[in-house]
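Colleague: See the structures that follow.
Values in this text are rule-based calculations from the coordinates and carry no lab data. These numbers were taken from a predicted model, which means no experiment stands behind them. Cβ atoms are built from the backbone, for glycine too; each structure is taken alone.
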Structure I
Amino acid sequence: MKRTTIGLDIAKHIFQSHAVDAESGEVTRTKLKRADVLSHFAQLQPSLIVMEACGSAQHWAREFVKLGHKVKLIGAQFVRPFVKTNKNDAADAQAIWTAAQQPEMRFVAVKTEEQQAVLALHAVRERLKKNRTAAVNQIHGLLGEFGVALPKGWRGMLPKAAAALDDATSSVPALLRPQLRKQLEEVRQVTVQIEGVERQIASWLRRQGDCERIAAIPGVGLLTATAAVATVGETATTFRSGRQFAAYLGLVPRQTGTGGRVQLHGISKRGDSYLRMLLIQGAKSVLVSSKASKGPNTWLGRLTQRRPHNVACVALANKMARQIWALLAHQAKYEPNHGLTAAAPAAAA
């Protein structure tokens, strides 16, 4: 039987595949145990294996590629409409197969182990940041109950809180002080862990030419550059254009309309929320520090004059996303005056 496309529903223990013979139309449904998955696909001729982009999908994609198969990953939200009736493993595998047949289906890039490890470091850093923020907020609240006002931010809070706990005349009860000292030590330890993760990410950036090139874009720093390269996958051609990459990040307007009339709303906020957040934060830093945001003769200056601050931030983040895609797709270097240099010869002519 010639199998061109195989829909595979993956799980922790039981996998379900769905394949259709290209000539006879015969449908084959196979239930596989986890231990038998690789041996089963090793016996098949090279095929297109399609899976949902869920937990462990990247791992299985890399394993199937080693066996000579081609792999595509589809977002779960694009598979769900093709589940016909009851939801089960066989129905999910069939829905994955059906979704893969759609001519304009969007796929998720298959990442290398190194790229996935970098994204895992980003996830660890975010979790540590949340833990530190929770501890700092609790210290603020508990000491505030006893009349101790602390400054904003963990850097200014640590010495002030430690001084209040060491002050014998402070109103903080002796019963509570040991636990608050442990909380302060927890904040220090988590900070050390965050700095260690950032050093690992920085060392990876220095080994990646793509990261160094896009880090030259104003507003794109260590975290944004590494997260962008790791998210795009092995090649930027996963996205057909910079606009599609920006849409994947949720930085383009939502659209509604009928009868030929289309209305644009706020950004869709779909796709990768973490990378979108990094780009918007980078855009905010550019607006605060850049002189270009104040110049009336620049794109950014004119934008800030006619649009609210947050709208300008999102517009700049959208532009940064398109620049990142262009540099990665064309293997180019960032040129601050690229548009101006291209327009100068045309104006002279």
Structure II
Amino acid sequence: MGWQKELRNSVSTIEELKEYVKLSAKEETELRHVLKVHPMRVSPYYLSLIDWNNSNDPIKKMAIPSKEELDVNGLYDTSGERENTKIKGVQHKYSRTVLLLSTNNCATYCRYCFRKRLIGLPTEEILHRFNSAAKYIQNHKEINNILISGGDPLTLPTKTIEKFLTQLSQIKHLDFIRFGTKILAALPSRITEDKNLLRLLESNSHTDRRIFFVTQFNHPNEITDKTLAAVDLLLKHKVIISNQTVLLKGVNDDYETMAALQNKLVSIGINPYYIFQCRPVKRVKNNFQVPLYKGYEIIEAAKKEMSGHGKRFRYVMSHNTGKIEILGIMDNYIYLKYHQARNEKDLGKIFKKKINQTAGWLEDLE
């Protein structure tokens, strides 16, 4: 299939990258050090979106390694994923949701990824036995939804996805199933060239139990005619699409870009869901994280340019204690709320912290 061939032709070495961009000897040495720790993969399609004449191209910043990844400030597991792992590849942090880490592969390895510790690398964190995962879900009646993530589950063969859906559809206490994927931005041919996948999704998206795609678009340049074709096919095959955006320095940290992105998503039939504060991940934090005070200003200014549908998202930190919504800043305090909480006693709790100009995460606040 075309999309599989495209994946095999992804740029993954310095030699392949040098066909697109000139690197000095120092830059090449730095990038080789980066790739020893965190591999590179950029699909030919996503690579085609880069304007190589623009040193500040947003797609380039998200997809192409840089020397800033040599900065090891931060943590690799900022959201406590290991401590919420029940069996390999099965995370159960919030009572009603189970997260399945289905793969450590993606169509493009985003340089800001919060799972940088495992993407494209040997890992024991991903799912090994789906039957065990299904049994765990079956035995926990409080679970009403599943998020199949990774890596990107849409890089898996359609037969594997079919196995997932076949077993999960037999669990009666599930209300819906989600796929977390960036495939619409990074490799839309995965959707447009696989009729079997579309039929599979439609046959499992019922009037009383839907299939959701949770996508990730961070910049308007990621939305192309090929993206529109993929989105349209998914909608026609009964898939509901929501989007999570990550607030990223040098990519979308101005209100015009953020507003244009959310408005465009609504216009093509994708529902804004979350805007995430970039997590303080090692080799990511100082390159991509925007301070909370500035992030709040960007989000509020962007909302003025949006309709009600465009600003349905919540601006949150995905902290190890829960999803913490940033409600507002007033009199040198930032006001926060637990939108989701690992400890259900915290759910809905509103609290405040002193804000400063550099704080990017809860632990940076007083």
Structure III
Amino acid sequence: MMPNRHYLLHWQRIVPFILFAILINACSNSASSPPLESNIKIPSQSDWVDQGIIFEAGTKGEWDYYLWGGFAFSAIKKDGTYYLYYQGSSDYRTEFDESVLWRAIGVATSNDGVHFSKYENSPILTWFPNQYGEEGAVSSGVTIGEQDETILFYGANTQESDITVNADIRVASSIDGFGFTDLGVVLDRTDRSVWGSGDEIFVVDAIYDQGQWIVYYIPNGSLESGMLGVAYGNKFDALNKSSVVTSGNKTISVWGTAGHVKLGRDLYALVLNNVRENRTEVRLMSLQSPDRLSEPIVEYQFDDVQQAVLLLDEETQTWFLYYRTFENSYGVKLAPVEIETTQ
């Protein structure tokens, strides 16, 4: 089962501010992948300016009294509104494995990306088929679909016994970003063709682009536990290609939320968190080879940040770094978009 401990992070520092164009060839090990170009710079650590807390946990008894204990943390901007999907839990147990209980996904929104309000009818997505406390929606990956709908993939814990759960990846759709309709299982933990199948699989990011659906996930309770996997295909319910994700022929160790930023026609930056190894990193990915990532091109170390995702707003020329704190709240940092001019 997914551990639900409040891990503390002390991220290592790395040389910040690296130009994408210099490192872009590392994004794929495939000689058939086309070269990618981008002159957008990732902000250095000193570029980020903290804007403070954007919302805090609910009061005792509310659905989001605890904001930790899972991988549901995704941010998008759609039609001028910023949506931050996050996990909340209403209870906590000390028996067995010290787990938060009744995990669900809610949303907070903003008109400027900084000042957020919790949606009053949250949670917007729940999964308690057997009314068992350790069930729930425990991870997320959000993208905009082909009909401009919000597509939310989520890890669904389902009771297996009196003391255990298993987890598949399900998907839900929404026109307005608030009311979601569940569309069923898209990655079945019992399907042997799914890399890392067996016990639990948790989605952490999702991308729809150029007719291709890409879902990044983390297996648990199997030999592949804690390594990044990917499934992709031309339909969200037909992710028929599945494999481990590698960088330089090495697997990538992850345990935490993830996110993506589109940088060019075929180029994405993936933000990966690993609370077990005390790091958050940014790697490059080509749509031509979603199973191969670059080496980390930047890492951040912030004393107030536990896990983070990035959002690039081209309209306002602003980078947003949304983060979950150690103090049961969410915050945001901003940085300006900078473009490297060629000589």
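Colleague: Of the structures labelled I, II, III, one was used to calculate distance in nm of label points 7 Å out along Cα→Cβ at positions 101 and 117, giving 4.1. Name it. All intermediate terms of the calculation are to be shown ahead of the outcome.
Modeller: Values: I: 4.1; II: 0.7; III: 3.3.
Derived from I, not from the others.
Colleague: If helix-only ellipticity at 222 nm (-39500 (n - 2.57) for each DSSP H run of 4 or more, over all residues; to 500) comes out at 0 when worked out from the coordinates, which of I, II, III was used? Walk me through the numbers on the way to the answer.
Modeller: Working: I: -17500; II: -8500; III: 0.
The structure behind it is III.
Colleague: Hey, distance in nm of label points 7 Å out along Cα→Cβ at positions 245 and 261 derived from one of I, II, III reads 1.6; which structure? Walk me through the numbers on the way to the answer.
Modeller: Numbers: I: 3.7; II: 0.5; III: 1.6.
Source structure: III.
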